[in-house]
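Some structures to go through are shown next.
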Structure P
Amino acid sequence: MKLVVRVKLLPTPVQALALEETLQACNEAANWLSEQAHAAGATSRSALQASAYTELKARGLSAQPALHVVRKVADAYTALAARLNARRVSKRRSERSTEAAVGKPVVFRPGAAQPFDDRCLSWQTGKQTVSIWTIRGRMKNVVFTGAPDHLAFLAAHRKGESDLLHRNGSWYLVATCEVPEAKRNVAPDGFLGVDLGVVNIATVSTGVRHGGRRINRTRERDGKLRSKLQKKNTKSAKRRAKQRAGKETRRARDINHKISKCIVAEAQRTGRGIALEDLTGIRERVRLRKPQRARLHSWSFRQLGQFIAYKAKRAGVPLVYVDPAYTSQECSQCHHIDRRNRPSRAEFACRVCGLVEHADLNASQNIAARGWWAWVRGAESQVPALALSE
């Protein structure tokens, strides 16, 4: 399993200038190559390497950085083609937006990340320094820092490429780590169903709710302040908005990490698996009132699902995805489905068996039941028969 660890570089002024010139030269070369690829209509790695490798070296890049520029440009066009195939270039999915996306070459920012492999970047984790290639030559003894647990993880599992990144005046290295997956030889003792919602970010089938009013009040306050600063549009308002840039994203990321950690820890402690809804395309399908739309689109549920997935894989906790259709209208006791079972947003009242329950909790229990059946159908050949019979 691949994970990434980001460490902060502490370069001297001379080292920082060399890194800046290197990153700028690599991205200028990538923009030139992107224009050539777009004009010729050839965006594969082999075609770009055959036509531009000599020119990239003439621009001051050595062999490995030149190859990484070729791969970066080719991967950018591959990602663009994937988005076009998935029809996710714009929310309207219009032909005009599609033409705008393919009608111009891909552009790279001057500070966009540049990959380095072990031939042009070496780590000295004991001294917390790196030696990195620059257009001024090899730059040694560039100090880096990070959280103690992150540094220990980096020393134990780092393998593969690392990305040099310049953001908000600071330098970072994003290192790839190979982590062995935990093995599980027995079937899970049931599943924890996780219902993702607008008011409660995540509701677990055990009755635990994550999120709620406190987080929603903070989100509403941040949204009002952001809107106020945008309407103000003065120099001081722009300066304050810039200072707050990324704060909401970091807060949401921190909350998602905490929620996912709690869910995976509970599943691991009780020997159960985790069942999530397959919410692919939910933003395009869902129909909500305007205040609820703002809440839905302002939270990264995909990120939360990714955090749960990789933490579960590390802990050896089974994870399945189930069809979300009618989980909020189905009774978790008698499984009767009726739209009238939801008299209000927060209340569930079955019209057949009379079950009264919180709507999110009822939905999470339905997800848990579907998770078990999905596991039996999909993993039957992978789980010992004795474990299934138990």
Structure Q
Amino acid sequence: MSTTEARRAVEAVWRMESARIVGALARYTGDFALAEDLAQEALAEALVSWSVDGIPNRPTAWLLTVGRRRAIDAFRRRSARDERYAVLARDLEEATPGADVLFDPDAVDDDVLALMFIACHPVLSKESRLALTLRVVGGLTTDEIAKALLVPVPTVQARITRAKKTLAAERIPFAVPDAAERPERLGSVLQVLYLVFTEGSYASGGDAWMRSELASEALRLARVLVHLQPDPEVFGLLALMELTAARFPARLDASGDPVLLEDQDRGLWDRAAIRRGRAALARAASPGGGLRAYGLQASIAECHAVAASVGETDWQRIVILYEALGRLTPSPIIELNRAVAVAMASGPAEGLAVIDAIVERGELADSHQLPAVRGELLLRLGRRDEARAALTEALELCTNAAERAVLELKLIN
């Protein structure tokens, strides 16, 4: 087997099994940072070994076995100064040969869940949580993470290193949090997955209108999470992702240029994803508490998914849902989206009034989205000079090349 073929095989196994591998090693060693390092060392060894000997019959078990051996070596080196490591090394040596001691089928689910909670621990910054989750749970390389988040590779490496040092310094145990701690920690996990998906759906910078591979990774992790932790809000987030991703096939034309919602061919929408999203949404209501934030957003996405056209969309319901969402999680972005819904339900003048209130409060001053929406509503009202000024402001603030092209087209027209 060539080195290139071996690399592809290693990358494929890592992408599919990274969380299980790191989780199993972390469970056994009790050291998350060490487990990630051991997994990387096993990958490096696989690149050499598999190109010579071929892909083993059980590649995941092979990587775990190598990781286990490297753990023994590490504990031996440390045993002189720490008796605890000597005991661990002896336990590892006495364990059944192979990876079975690490790859306990009954513990796999808990391993992955614990890994998610650790990677998204509140002691870490939002940026570190994003990088660490994509690295150890999603299995992305530092190069892929850097491209996804539009930051230099050294920045990603520094964030991951800093995150692991913080977790070690805080002595965060590798374990699923107690039931009392889980709601707060689960919120952090969901926030990271939501941010990753949103960046994939609507790229904040770069040349692409969207990064579907990044959104797909967040969706994959949400599907894993909902099986491990079937909480109503997890179902809400999964529903939102499925219903939003259902529109992806129609969001770009044959040339890769953006297609706005009103111009999309709804026959291209993924009906299976819509069915999955609606099924998840049906389970998103908490007992006696109704829908929470992600569930409300999923309900808005459902209104779009079931409508035959923009004109036939239930905009009044969307306005009500945004009002409920705004009461639950106040945000100028939510208010901006409500303004769009108000404009569709009651006319552009009503929507512009909501927009102008946001401007008066000085919110979203650095966002291109506010002047972009304002410019669109002014165009619909025939106030072309004001619309041109607003769209020009949006163009100056926008950092995404594809979205800039859309704004430029509106200015020309």
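Here log10 I(q)/I(0) by the Debye sum over Cα atoms at q = 0.11 Å⁻¹ has been calculated and equals -0.90, so which of P, Q was it run on?
Attributed to the structure labelled Q.
Taking -16000 as the value of helix-only ellipticity at 222 nm (-39500 (n - 2.57) for each DSSP H run of 4 or more, over all residues; to 500) derived from one of the structures shown (P, Q), identify that structure.
P
Among the shown structures P, Q, from which was the value 5.2 of distance in nm of label points 7 Å out along Cα→Cβ at positions 139 and 203 calculated?
Source structure for this number: P.
Rank structures P, Q by relative contact order in percent (Cα under 8 Å, 6 or more apart) and report only the one at the top, that is, the highest.
Top value of relative contact order in percent (Cα under 8 Å, 6 or more apart), among P, Q, belongs to structure P.
Rule-based calculations on the coordinates, nothing more; no lab input. Fair warning: this is a prediction, and the values are worked out from it, not measured in the lab. Cβ atoms are built from the backbone, for glycine too; each structure is taken alone.
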